[in-house]
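Next up, some structures in structure tokens.
Here, each number is a calculation from the coordinates, and none is a lab measurement. Computed from a predicted model, the values in this text were never measured in an experiment. Cβ atoms are built from the backbone, for glycine too; each structure is taken alone.
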Structure P
Amino acid sequence: MIRHKTRPARWVPALTAAASAVSMAALMVAGGTSAGATGGLYVAPTGNDSGPGTVDQPLKSIQKAVDLAQPGTSILLRGGTYTVTTTVQIRKSGEQGRPIRLSNYPGERVVVDGEQLPASHTPVGGSIPREQRGTFHQEGSSWWHVSGLEIIRGPYAWYCDGCDNNVYERLVTRDNYESGFQLQGSSSDNLISNLDSYGNRDPRKNGESADGLAIKEGSGNGNVVRGARLWNNVDDGFDAWEFGSPIRIEDTIAYGNGYNRWNLPGFAGDGNGFKMGGGSPIAPAGNHTLVNTMAFRNAAHGYTDNGNPGAITFLRDTAWKNAKNGFTVNRSKSTLTGNLAVGNASPVSLGSSTASGNSWDIKSSWNDADLTSTDDATITGARTTGGDIRSSSFLVPKNYQLGARL
């Protein structure tokens, strides 16, 4: 048993081979040609699509810039609100070392508003046509680096099907009429970093499917989520429904999900922090990994395998004050090590999964008095200037080295 009297240095998890591959992809993206070297393309709410797309004569529509972009092009959006009336379609690719970049102009806030998209107001029981899924609809497209956008009130914010080797960082996806960010189909080696996704709901399905972040209904190795915050979404914080390949999630929090804040009739939201699989009639076996994550104050479980029969790894994760179990892994072959569960309906439903060195293995009773802090103001507040979640002593045990440290 390891005890300490002072807070340890933040624990940094080792990367798996898959995560390392994504990190290398991110470095190669970062080495892409700059806007200055290519001339770039600039877009502004007051621009003109008949213009050249320079900083002095910007384009008006994001779609026009996407249509003109080639490998190595940087698209910079000037500050302001872009009200879109048709889904932005991304069906072309950059190249390794020459990604297509789409980002906010440095220091300027960009909001892309999908309220006027027809699919944002799909009636109850209706379906969203495939090509209209998302304010941004990316399909069969690779080597993009997207950053610094706030995407609101669309039918999904960002929807990607069949996408490889992309980096998405510092995005805000809020108040959408489906999941904030959804990756599906045959998609590999994507990195989703420092995403804030909250307030997403789906009136057409009475709250059944709008998650903060979903990597679902597909397969593909090397997908990594890092530093995300997923909160107050109508269904789950994170959803891996029917995704059969390993996903790695690090340094991420999910809280307040699954409550009917919109007074939806016949409410059907699930409310798990992290739903790590599932499927009908048979769930695929996804051997996912969660490292240094937190799930708290969700309407259902903090973490659930949801019927995924695979081997899920939970390493130093924290479940606090979820309405159901902290960890429900009774239908998988999971391994749980060094995790913390406090104040949930029950700490764990283990089944045939294996556990060692977790809070419930150390002692049977835990409460808030065992924790250094239950104040989430720092972890849920403003991010650092680099986009990271700010460090705090939130949910750090006083006398044991267990659970997440963010």
Structure Q
Amino acid sequence: MSLSLFKLSKSNKFLLSCAALGCVQASIGSLLVNYFKKSKQTSITPIDSLPKVTIFKPLSGKEPMLFEALKSFCEQDYPNLQIIFGLHHKHDRALNVVKDLKSNYPTLDIDIVINADIHGCNRKVSNLINMRSVAKNEVFIISDSDIHAPDKNYIKEVVLELQKPNVGMVTSLYSGLPSFESKVQYMASAHINYNFLPGVLLSRHLGRQDCLGAVIAIKQNLLDKVGGFQSLVKYVADDSVLGRKVKAQQLDIALAPNIVQTTITEKDLFSLYEHELRWNRTTFILEPVGFTLSFLQLPLFWASLAILFNPLTWASWMFFMLCWGFKALCCHSINKRLNYSFSPTLPLLPYRDWFSALVMFNSFFGTKVTWRGQKMTIKKHPEFQTTSDNDI
């Protein structure tokens, strides 16, 4: 066999070097996910020493697995717990789900707020403002409607973390839970579980403390001190803004010691594209350098590019297969930690990297995003303010 089949051009060496860096990052990320262990302190903490908690659940429509997600918070082993479900109108299909929960848990302190008032571009924050008037307790936990608590001690774990010295906020890592079996669902969960989740842990080890919007715990007095929900209503990245406000108080953002799940709801690639484009464009405006460097998270994209530039070089093909196998092992390791099945995702890994690269590339060109059917424009200054393209 000719040696030229194994000879690499400078461009191929560069692309394969990027792929190798991606494999290194994947291995570090999988180790960080596996060493992220659940806390054991909940079993030794007196129940009567815990502060009272109010959980905010802003709702909009009947999403897949909505009942299961909300039920996981109703079944928390925690005293003095209030749950507020907020909706913008009485015809919202999520209302029937909430009514079922209230009848199933008659002893639980559940409030339902139906209020059509819109206070700004961010409808979720408008919902939170409307819910705020019935909140009774000193600790607020704001959680998205599609979040599943991992067990009955989850709220206790979050509150214990919030009680630690100099902690102003607790946020939570999350993994992707497909709501049904399809390639699109597996593609969506692969991005969250294999790129986002390890990436967040790696960034924290490098010194970043980002607020993740899936679950946020904060004391009422601190929220009021930094401006309350009203100060967030003009931002699409309200969680990041709140996190920056807390950091400005010289306080830490801690991670809850367990990983929640978020329901994957996208039914087609276009829906997935729009969802991830909103994520990516917001992230690019927040952290342009870090976002650009995250292209290195896609080793199969870089390895396959090397093949496209020089398809007759055997070394490129061999390196691509090695990257695929190595990334598969890293993903398998993460799946074992998350108790997820691996087999449906393995053939999709190269497509997932290319899809991520497409979304990330398009994130550089434009500020338009779509959020729950609402078209918005992200302004680069000041911070990441938004305006609505709809008449709200």
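Comparison across structures P, Q (criterion: volume of the Cα convex hull per residue in Å³, for residues 189-284 alone) gives the highest value for Q.
With helix-only ellipticity at 222 nm (-39500 (n - 2.57) for each DSSP H run of 4 or more, over all residues; to 500) coming out at -2000, pick the structure among P, Q it was computed from.
This value belongs to structure P.
A value of 3.8 was computed for distance in nm of label points 7 Å out along Cα→Cβ at positions 173 and 317; which of P, Q is the source structure? Label of the source structure: Q.
Largest in mean projected area of the Cα convex hull in nm² among the labelled structures P, Q is structure Q. Here P(r) over Cα pairs in 5 Å bins from 0, in percent, for residues 69-196 alone was calculated and came to 2, 9, 16, 19, 19, 17, 13, 5, 1; which of the structures P, Q was it taken from? Matching structure: Q. In this comparison of P, Q, the computed figure 9 for relative contact order in percent (Cα under 8 Å, 6 or more apart) is attributed to P.
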